[in-house]
Structure P
Amino acid sequence: MERYIEKFIRYLQIEKNYSQHTILNYHLDLSDFKNFLGDTPLEKVDYLLLRKYLVTLKEKSFRPRSIARHLSSLRSFFRFLTREGLLKNNPILLVSTPKLDTHLPQFLTEEEVSRLIEFCVPKGELGLRDRAIVETFYSTGMRVSELVRLNLDDIDFIGGVVKVKGKGKKERMVPIGEHALLAIKEYIQKRKKKSEEVFLNNRGKRITDRGVRGVVAKYIRMASLRQGVSVHTLRHSFATHLLNRGADLRSVQELLGHANLSTTQIYTHLTTERLKSVYDKAHPRA
């Protein structure tokens, strides 16, 4: 089993170009399944054994979404093994994915975003950096990992676009607004250390994912925004506000770097909920 997992992980790294975070999740899921199997060889895995594994996950109080992720990892794993001729039959084909509740991501109103940015007072090098971080998130809708990897040569200050290195090392070009560009320029001009990295920590090194989350969380607290708001909420807000103002779903998919349109469609639920709320408040017979 361990040998098969190593082959699969190398395939994800070399051929699929998956990020280290994604590969780690696959490795953890498959290691958990290996522990469940014990001495049982992979050739003996069948539908009933897989169902028993899913039951054990449920007994451990795993949420449906976590169980679905484990199942997705196993699907990819067994598909790889059968394609490579390491297994004759794929035992997971008959196993269905548990039904998931539709989880609508939280987003801020345009007024709440403005309030958040107002609290990012551009005082000193770190203050300028923090405002540039928040402006960039809301202006581009990029992920935390994508913002952290930004280098100066990724930003076209004249053309108003930024090259974003997304999941699976895929790159996409995303427009970036004047407010964000101005905030980045001010920060770069005032900071002491010259570096190719856009955002640095207080030690002059590239800022980490954790560092960025801490920065945004600080201003969320200062702005007294509601509970459950995180750095990823700015990405959700970016997509929702674009759709509310008439952007088409396909364009938003490109901007967010979603591989499948179905992933982006969750935001249509958000805009529908908003319209229903407006209707309920405004219509005399709602």
Structure Q
Amino acid sequence: MEDKLLIWVGILITYFALGILAVLVIDTFFDALPRLNLRFLTSYPSRIAENSGILPALVGSIWVGSLTALISFPLGVLTGVYMEEYAKKNFLTDILDINISNLAGVPSIIYGLLGLEIFVRFMGLGRSIIAGALTLSLLILPIIVISTREAIKTVPENIREASYALGATKWQTVFYQVLPAAMPGILTGFILAMSRALGESAPLITIGALTFIAFLPESIFDPFTVLPIQIFNWVSRPQKEFASNAAAGIVILLIVVFMLNFIAIYLRARYERFRW
């Protein structure tokens, strides 16, 4: 009886939270409607709310997100494969397991401070796109490593044994059998990590990303801004007109995240079709 009551309470709390989220999204969408047009997407920020646009922040998010994906995905997947398939189980790997799990829960501002010291100051990259991408890569690497390892664990052992029985080497088994079978789970973890990275502003503000930028970056060493920072800038303005700009920016950011999720779902379904 108590178990059923707890289940129903959990269901009610879930639906209540979803209802609140739906109300917030709908309210934001209606606030954003006056500014959701082509001019808003192709204009630069301005002190006048009606003339202000989101182009530099959108381009900056694409730059930073693309570089973050290119850096973090291969490093995270290769690390997960090594720790799960090649590393010997000993005291050192146990310590690494604990540290990786702990790093996944570290507040993002800590990664911002780390990126400020290592990439901005020590490596001399300054307040550039590459410094932001490297900082966000550090933020999401533990998530990718953990999801990769968990996905590899779901691959049945008889797949490996059948591959070895046919004469395949260790790396051939991992590359041609284990990784394709684990790829749906890996992609799921990766897209969740990228969704978090695209929504972060604290680590990028810490390393010195600009809050107002009236030009487009031309290389990975140029200054930049991103959508969350631009939204934060508009929300902090005292004029009411900027609230519509912030709402429109939130809607654009949601669309970008949904597009990434759609791509991940498509790739996951494609790999699931040829899984076994």
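Identify the structure, out of P, Q, from whose coordinates distance in nm of label points 7 Å out along Cα→Cβ at positions 201 and 225 was calculated to give 2.3.
Traced to structure P.
Once FRET efficiency 1/(1 + (r/R0)^6) of positions 113 and 169 (r between Cβ atoms, R0 = 35 Å, to 0.05) is calculated for every structure in P, Q, which label goes with the largest value?
The structure with the largest value is P.
With distance in nm of label points 7 Å out along Cα→Cβ at positions 41 and 249 as the yardstick, tell me which of P, Q scores highest.
P
Which of the displayed structures (P, Q) returns the greatest value of mean count of other Cβ atoms within 10 Å over residues 9-16 on calculation?
Working: P: 13.5; Q: 10.0.
Of structures P, Q, the maximum of mean count of other Cβ atoms within 10 Å over residues 9-16 occurs in P.
From P, Q, which structure was helix-only ellipticity at 222 nm (-39500 (n - 2.57) for each DSSP H run of 4 or more, over all residues; to 500) = -18000 calculated on?
P
Using mean count of other Cβ atoms within 10 Å over residues 89-96 as the calculated read-out, with 13.8 as its value, let me know the right label among P, Q.
P
Out of P, Q, which structure matches 1.14 when Cα Rg over 2.2 N^0.38 Å, for residues 145-240 alone is calculated?
For Cα Rg over 2.2 N^0.38 Å, for residues 145-240 alone, the value 1.14 is produced by structure P.
Quick one: relative contact order in percent (Cα under 8 Å, 6 or more apart) came out at 28 when computed from one of P, Q, so which one is it?
Numbers: P: 17; Q: 28.
Structure Q accounts for this read-out.
Thinking of P, Q, which structure, once distance in nm of label points 7 Å out along Cα→Cβ at positions 217 and 265 is computed, gives back 2.9? Show your work: numbers first, answer last.
On the way: P: 3.5; Q: 2.9.
It was calculated from structure Q.
Quick note: the coordinates plus some simple rules give every number you see, no bench work behind them. Since we're looking at a predicted model, the values are computed, not measured. Cβ atoms are built from the backbone, for glycine too; each structure is taken alone.
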